[in-house]
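Trainee: Structures given as structure tokens follow.
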Structure I
Amino acid sequence: MDLEFGSYRLKRAERLLLGPKGPVELSARSFDILAMLLERPEEVVGKTELFDAVWPGLVVEENTLQVHISALRKALDTGMIMTVHGRGYKYAGPRPASTLAVNGAGEPAGQAAGEKPAPSKTSIAVLPFDNMSGDPEQDYFSDGITEDIIAELGRFREFLVIARNSSFQFRGKTNDLADVAKKLGVQYVVEGSVRKFGNRVRVTVQLIDSSSTAHVWGEHYDRELTDIFAIQDEITQMIAARLARQARTAIASHARARPTDNMSAYEFYLRALQLTATYDTVRKAEPLLRQAVALDPRFAAAHAMLGFVEAIKCYWIYHNPDHLRDHLRDHLHAGLEIAQAALQLDPDEAYGHLAAGFALLYLCRFKQAEISLDRAVALNPNDPFILSIRALLFNYTSRPEEGLRDISEAQRRDPFAVGWYEDFRGILLTTAGRYREATACYAKMETVTSWSLTHLTVCHFELGEIRQAQDTLAKLKAHWPGLTIDEIADIEVNFFEDAAIFSRYRAILRRVEKEE
């Protein structure tokens with residue numbers, strides 16, 4: 001798909017840039033940088049992301065990137081490539097447009113009204129592998145292998161990979177793969193099965209083109225259980241290789257080290273992953289993760305997930321009025337310490353950076369939090385939870401529009417998630433001053449969380465809906481019996497880098513209470 005922007009056309013297949021006077025001479029690296037910036041118009045692309053995508057697996061000095069940026073600026077119109085100091089670069093020219101033909105209805109040719117537009121990236125959904133062991137208790141193992149493959153494919157920035165929560169909606173069903181692909185908006189579907197017997201495992205996998213339901217690739221593996229990581233890597237590499245025509249893919253750079261040599265630790269970790277998939281069960285994951293790290297103290301992924309589970313306990317405080325802010329900080333410091341231990345073991349563990357970034361965010365150490373969360377996104381740009389947490393960082397640092405973009409990207413990758421996005425989107429829209437849109441988000445939620453009750457009160461007040469604001473505040477106060485409005489505000493919204501925002505929210509809550 002070519003892209004037109006201003007008087008230029010980027011022809012991806014031919015790796016050619018056409019300008020008003022004909023072809024523009026660009027190096028291969030400069031072309032890749034431009035293509036990446038055009039894919040995310042008006043969004044800041046971090047330097048680390050550019051290094052990972054354009055020089056995968058290589059150590060490159062920063063001035064090398066600056067040379068290529070300078071070359072692009074000379075080749076393009078003034079102002080198209082902007083430097084965002086301390087963060088990276090962004091494209092700021094005329095909005096890029098696809099050169100696909102358009103039909104009379106105003107939709108791209110071949111796209112029916114109401115259908116999702118075809119994604120610009122090669123898109124994949126990995127359906128849950130069938131457990132062929134005959135023992136439902138072994139579901140965690142086949143699920144874990146599926147999740148590992150999703151995570152590994154997610155490291156390829158060139159792919160759009162659907163998250164576990166949405167692809168697992170189709171577990172245990174006789175699925176029409178074309179229908180599944182349409183519902184998830186993807187071009188390719190991966191399905192497979194796992195049979196674990198004694199110390200051996202059999203994994204069968206196939207990659208299917210949803211447009212024709214043709215098998216692009218298929219394989220089966222009979223190996224010792226200790227070879228499971230090698231199987232996962234080979235599956236990921238082969239899928240990426242088969243899709244290389246649709247996406248520029250640095251396959252070799254994504255090889256990973258074995259996460260653990262202790263299969264018992266790995267099985268505890270897989271059982272914990274099952275529990276971290278939903279908010280209601282995530283607390284039960286902690287003892288399993290502690291057993292995993294006890295069995296293998298060098299198991300970085302288990303440390304990283306444990307750090308996140310420890311840090312996210314601050315969310316439970318919002319549902320338990322017996323805990324106050326000092327308890328929240330205890331959990332955040334503990335989670336940060338565990339996350340740092342994970343990163344000492346593996347500096348490229350995405351959830352280690354996520355756990356650190358989450359803890360740092362709620363400890364109001366915003367610059368450090370942003371470094372950690374940007375790194376987490378760079379390591380796994382397809383993880384919707386990582387994108388969602390970075391959206392909260394943008395909210396608390398007065399960049400709600402950037403946060404809304406991250407939430408939209410997260411939802412594209414996990415379209416079947418319920419409630420989560422409306423909650424986060426409502427908070428971001430409140431910060432952006434888009435109060436009517438925010439109230440519409442909260443109206444879609446079955447249960448409005450206490451922090452969103454706070455924001456909803458603000459929205460109603462700003463819209464002049466005093467009666468609704470009073471009703472919402474009454475629900476908020478019922479959640480925090482015995483606390484003053486100032487104490488509630490301190491718990492719920494005192495996380496903004498700009499203290500004036502917190503002061504304004506607190507003043508609004510006081511005024512609504514006064515008018516009751």
Structure II
Amino acid sequence: MLTYVPETEREQPLPPGQSPWQLLLLCLVWLLPGLIGHDPWKPAELETAAVIQRFLDGQHWSLPWYGDSAYLIHGPLYYWTAAILAWPLSRMGLAVHDAARLVTGVWMALAMWGLGLAGRELYGRRQGRVAVMALIGSIGLIVWGHHLSPDVILLFSFAWQLYALAWALRQPVQGGLLLGMSWLVLLLGASWGEFLLSLVTAMSLVAFRPWRRPWYLATLLTALVTAVPLGLIWVVDLYQFSPPAFRVWLNYYAFGAFGGLAAWQSFHTFGFFFSIVLWFAWPVLPLGVWGAWSNKAEWRSPKLALPIMALLLNACWLALAGDLIGESSLLIVLPALSLLTTVGIDRLRRGAAAALNWFGIMTFGVGTFLLWCAWLVIQTGTPSSWARTLLEASPAWHPHVAVIGLVFTLAISATWCWVLLRKRSLGRLAITNWACGVTLLWGALIGLWQPWLDASKSYRPVVAALQVAINSQKPGCIDGSLISDSMAASIDYFSDMPLQRREVDGCRLQLLSGDPPPGSMVLWDGARPGERHEHFYLIDKTHSATQ
């Protein structure tokens with residue numbers, strides 16, 4: 001087969017400077033910062049934390065829920081795995097959101113593993129590590145790779161799909177089982193839209209000779225038999241347990257960014273996808289395009305046909321999607337672009353490689369230096385005007401030194417300087433330094449500034465203040481129909497206040513975001529510390545300020 005690598009080559013010892021532990025250490029340092037130590041933040045972490053807490057409290061396994069409503073934007077798989085991990089860790093003293101966020105690290109690590117295997121299968125030994133470094137160097141992955149959100153499942157599934165389709169050339173049945181596993185994750189953790197996209201990608205490969213063989217039918221049938229029956233178990237149980245929730249899911253969320261049967265959406269606001277992808281997929285987008293172009297003579301071979309076909313179909317899917325598309329939807333293009341980066345990195349022109357290398361060194365080096373300078377300003381109070389500005393941006397934070405974060409940032413800063421001195425071919429040097437630079441900047445931001453960020457982004461203080469105001473009122477429900485999902489999820493997660501967003505006619509109290517109606521009796525108002533745009537008011541709907 002075209003992707004076959006002889007066993008003698010597979011078992012050759014690694015040359016000096018190519019130790020696998022260095023890549024593993026880089027992945028670990030990239031993964032860990034930001035997973036624990038802060039409250040849920042926007043976007044979507046609050047809703048996810050509230051759903052996981054509900055599952056821990058005994059919510060039925062097939063119905064993601066918080067407050068008084070179902071939350072069916074994603075399938076429940078991520079919530080299940082997060083609840084399974086959070087259950088023992090929360091009893092050991094770790095906050096539920098921190099324990100659950102560790103699951104994102106697990107899914108990310110598995111995604112890196114799958115992409116590395118795909119790179120090795122398509123391009124040979126020691127090529128998978130280049131794909132992994134290209135992936136973690138992607139700007140758009142920095143937040144979503146550390147976020148408490150089911151969207152990380154997309155990256156996992158599309159990475160393992162690529163490996164399964166490449167492996168199927170040597171092992172059709174085993175490749176089919178692995179492909180079915182990636183499809184099952186999409187059916188249980190994402191939507192039918194992403195599953196159908198993955199299915200179309202697998203079927204389209206019959207246009208290329210390596211997959212145009214009778215055994216490939218066995219691969220597809222094995223994957224379908226593995227994924228569809230098990231994936232339907234959740235849907236069937238949801239229908240039996242809560243027919244109204246099932247109808248909401250089928251009508252509005254079943255096909256992901258395309259909506260559902262009753263609210264099919266397509267052709268989102270013009271320019272969203274193309275404007276976001278330019279920075280989200282940097283630098284793997286230009287490097288991946290170069291990889292495809294520089295190897296265009298081999299476009300029929302598996303090493304190009306598979307990632308190019310996947311990338312084209314994923315891009316079409318994103319371009320045609322409706323307004324439900326979000327930034328995180330672009331995660332599906334990163335595995336294919338990372339593989340194309342791998343195939344072209346050694347053919348990168350010397351000038352382009354040098355420019356990328358120095359741009360990365362300067363960008364991340366200067367960025368980290370500025371983070372250190374700002375940290376020194378806020379810790380020492382000098383100059384006073386700059387320190388005052390930083391303190392006013394997060395007034396709930398009190399100056400103190402997070403020793404662990406400080407030591408961690410010092411360690412990765414020194415290690416980054418050591419990495420810059422190492423010798424590699426220029427193309428690989430550029431992608432290695434870029435991945436290390438991204439890791440350095442993210443690690444420094446979290447190590448030095450996470451407490452400051454958490455003090456300004458957390459909803460916990462505003463919910464606590466609201467709880468005090470509610471406790472002074474007569475018992476009863478609170479109308480929350482006009483507040484954001486984030487605030488509603490925060491109330492559900494951080495308190496036991498009886499907030500309702502449906503059937504609110506009997507609620508005397510109402511929580512509003514923005515200016516209250518003229519003449520309203522305001523019982524409480526508040527906002528997150530330092531927040532200038534989102535302000536909340538608690539009013540009594542049965543009285544006015546003039547009564």
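No lab work stands behind these numbers, since they all come straight from the coordinates. This structure is a prediction, so every number in the text was calculated from the model and none was measured. Cβ atoms are built from the backbone, for glycine too; each structure is taken alone.
Trainee: If relative contact order in percent (Cα under 8 Å, 6 or more apart) comes out at 9 when worked out from the coordinates, which of I, II was used?
Mentor: Details: I: 9; II: 16.
Matching structure: I.
Trainee: FRET efficiency 1/(1 + (r/R0)^6) of positions 338 and 442 (r between Cβ atoms, R0 = 35 Å, to 0.05) was computed and gave 1.00; which structure, I, II, did it come from?
Mentor: Corresponding structure: II.
Trainee: Using the calculated result -16000 for helix-only ellipticity at 222 nm (-39500 (n - 2.57) for each DSSP H run of 4 or more, over all residues; to 500), pick out the matching structure from I, II.
Mentor: Clearly, the read-out refers to I.
Trainee: Assign the value 57, 41, 39, calculated as Cα extents along the principal axes in Å, for residues 34-305 alone, to the correct structure from I, II.
Mentor: Clearly, the read-out refers to II.
Trainee: Taking 3.6 as the value of mean projected area of the Cα convex hull in nm², for residues 162-201 alone derived from one of the structures shown (I, II), identify that structure.
Mentor: I
Trainee: With distance in nm of label points 7 Å out along Cα→Cβ at positions 170 and 346 as the yardstick, tell me which of I, II scores highest.
Mentor: Details: I: 2.8; II: 1.8.
Sorting by distance in nm of label points 7 Å out along Cα→Cβ at positions 170 and 346 in descending order puts I first.
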